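Readers should treat all values here as calculations from the given coordinates under stated rules, not as data from a laboratory. Note that the coordinates shown come from a computational prediction; the quantities given were computed from them, not determined experimentally. Cβ atoms are built from the backbone, for glycine too; each structure is taken alone.
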Structure I
Amino acid sequence: MNDETAPPIEGTPLIKPSTTDHPLYDAIVEACRTVHDPEIPVNIYDLGLIYTIEISKEGEVDIEMSLTAPGCPVAGEMPGWVAEAVEPLPGVKTANVQLVWEPQWGMDMMSDEARLELGFM
């Protein structure tokens, strides 16, 4: 059995953990909250579209994000919007935003605030 067909190791997170202990983390999250999906009146962070925020000691930020659907009309633009929101922050050297499709986004990834705003609570 090769690695490609091996079942996932039990306990392995589906989403790589973020660098939550970095001093820039909270400011980056707030910058992500300024970006909205044009079709849904909630910011992309609370929608659960930001999967991972990795921050190096040098201030290089790597963000993995998804979209609500692969056919989203702004699929090509939204990573740039996120980078434009994050890069100007003091202490951020670069912001690299990558779209990922695994795991697939689901409504269970939304924050309680997003659920409330969209009328799901």
Structure II
Amino acid sequence: MDSIIMKDMKFFGYVGCLESEKDQGQNFYVTCEMFFEPSIKGCYTDKLEDTVDYSVIFDLIRSTVEEAEFDLIERLAQAIADKVLDYDKRIKKTIITVSKPEAPIAGSFGSMEVRIERDSNG
């Protein structure tokens, strides 16, 4: 199974449970891995139409993060997964990681993250 990985895309959004998160916003990092079975046809044809245009996926994810009004990054990850899988039926599975490096927690940490795996079968 082949995959395309879009790693650590940085977006600004307003997802969070606290009013300060909804008012001030914060940075989010999203990694999206898309799986194809049996393979990505573009590997053999070298044609854009035989793969997924990741610039379109990037814009789809950016708009999802920037427009989201969710409390939980879990819900944001699900919304992203739904849109990725709906975009192109050649994508059989996706793994979405949403990282929240500025989570309002007292302490030292790299980021708080959620990682979900969804397939095109629901």
Structure III
Amino acid sequence: MTEEAALFFAGKPGTLELYEAFESRVMAEIDDVRVKVQKTQISFSNRHNFAFVSLLPVRRKAERPPVYITVTFGLRRRLDSPRIDGAAEPYPERWTHHVLIAGPEEIDDELMNWVKEAALFAAVK
């Protein structure tokens, strides 16, 4: 994790720890990943961007936990899971999915399998 990433989450207690858990798994499980901290999101890329972490409020305020990060990734298909907080098809056969993460236990094998699939999809686009 970089100082830039720490600054991205400054003033949002608990979010940095969630990000660190996600980044750690991505870096351990996917080869040749580049991380770029931007103003509104942190992107993970290989040949192209495949995942993003942000503070995007993908649920209504009453349904959001007090501490969360949003993980966004793109796939060729639409996922059908109660964990998906939003999905859109900005281009044919390119689905963007948003998953709100409220605890480190939610950065599990299911989520990581989706992120790995997104990395493969990005590598061949």
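Quick one: distance in nm of label points 7 Å out along Cα→Cβ at positions 69 and 101 came out at 0.5 when computed from one of I, II, III, so which one is it? So the calculation was done on III.
Given a value of 0.95 for FRET efficiency 1/(1 + (r/R0)^6) of positions 21 and 77 (r between Cβ atoms, R0 = 25 Å, to 0.05), point me to the structure among I, II, III it was derived from.
Values: I: 0.20; II: 0.95; III: 0.45.
Value 0.95 for FRET efficiency 1/(1 + (r/R0)^6) of positions 21 and 77 (r between Cβ atoms, R0 = 25 Å, to 0.05) corresponds to II out of I, II, III.
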